[in-house]
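Enquirer: In the part that follows, the structures are each spelled out as structure tokens.
Read-outs: derived from the displayed coordinates by stated rules, not from any lab. Here the structure is a predicted model, which means the values were calculated and not measured. Cβ atoms are built from the backbone, for glycine too; each structure is taken alone.
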Structure P
Amino acid sequence: MEGYEYTPGMLRISKDLGWALDSELREHCRRLLEEGGPKLTVDLSEVNHVCSANLVAFAYLGAIAQKTEKKLDLIVNARVGRAFEVAGFAEFAVLHVRE
């Protein structure tokens, strides 16, 4: 699907994530969990909008990663980084906020 790119252990997203993309994003998160190794990275540095439904998808990814003893890194820009911080993602993921 356009806007998603995989490399080993990494999912790079290059499009804004509105509520209509919830199912699509969940599928990509499941794929990353299944195919990734002990360290998973999601690069959202090009994303300027993440809706609450998609935050839930990322929270699910983080919870399952933590449960299976995988490390999750989230690379976000300052625009969406605040949403991840307020939602408490630092409890189960390492947030890398880029300007």
Structure Q
Amino acid sequence: MRRIVALFLVGIFLISVSGCTAKSEYDKLLDEKAAVEKKCAGLSSEKSQLKDTISTRQMEIKDLKNALKNGEARIKDLESALAKAEAKIKGLEEK
């Protein structure tokens, strides 16, 4: 009798642990999975677009840095030319 009760209890334990779920619960989980996969795909697409935007911005920054360097070099050239012109004017005024 003890063996039968023990086997019965073991059988009930195994059935409860086996994970039988209702169809509605399974469908709900499938819907959640589909929603998460859709969100993941959307985020992957957004990530790709953001990478492209970052690349574009980095190129723009590089171009602007080059333009700034060129502008600064031009300013130095103009300051040098201005100093030479001022020196010529002073030389002419002294004569």
Structure R
Amino acid sequence: MEHHAHAEELELQDRIIVGGPANGNPQTAPIEREFEVVGIIEDSDSGAHFAICYSEAADEFIVTDKTGGLVENESLAQDILNDFLEQASDAVAEDEQ
């Protein structure tokens, strides 16, 4: 299943397409990257849901809201990603025991 940003609510393994400038340079031609939803996180403070998306081609994570809109607040996005990676690391450690 493929989604564009601002589609219906995302679920695990959904794919979204995100466009932007190549290498962050606004003077270059825009490129599109495909990301797969690899995690859904709920913020315990606000109750908001966020999707953690990963692009194998770019080897990059992004954080979106539950409908695929990019989280613009970089600090919030990094906190959400760190929480996800910590939970994933803990899950792997438990599986290895």
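Enquirer: Suppose you compute log10 I(q)/I(0) by the Debye sum over Cα atoms at q = 0.18, 0.19, 0.24 Å⁻¹, for residues 31-70 alone for every structure in P, Q, R: which one lands on -0.59, -0.62, -0.74? The partial results should precede the final answer.
Expert: On the way: P: -0.55, -0.60, -0.88; Q: -0.59, -0.62, -0.74; R: -0.48, -0.52, -0.74.
Computing log10 I(q)/I(0) by the Debye sum over Cα atoms at q = 0.18, 0.19, 0.24 Å⁻¹, for residues 31-70 alone on every structure in P, Q, R gives -0.59, -0.62, -0.74 only for Q.
Enquirer: Given a value of -12500 for helix-only ellipticity at 222 nm (-39500 (n - 2.57) for each DSSP H run of 4 or more, over all residues; to 500), point me to the structure among P, Q, R it was derived from.
Expert: P
Enquirer: Between structures P, Q, R, where is Kirkwood radius over Cα pairs in Å highest?
Expert: Across P, Q, R, Kirkwood radius over Cα pairs in Å peaks for Q.
Enquirer: With mean count of other Cβ atoms within 10 Å over residues 55-62 computed per structure, which member of P, Q, R shows the largest figure?
Expert: Answer by largest value of mean count of other Cβ atoms within 10 Å over residues 55-62: P.
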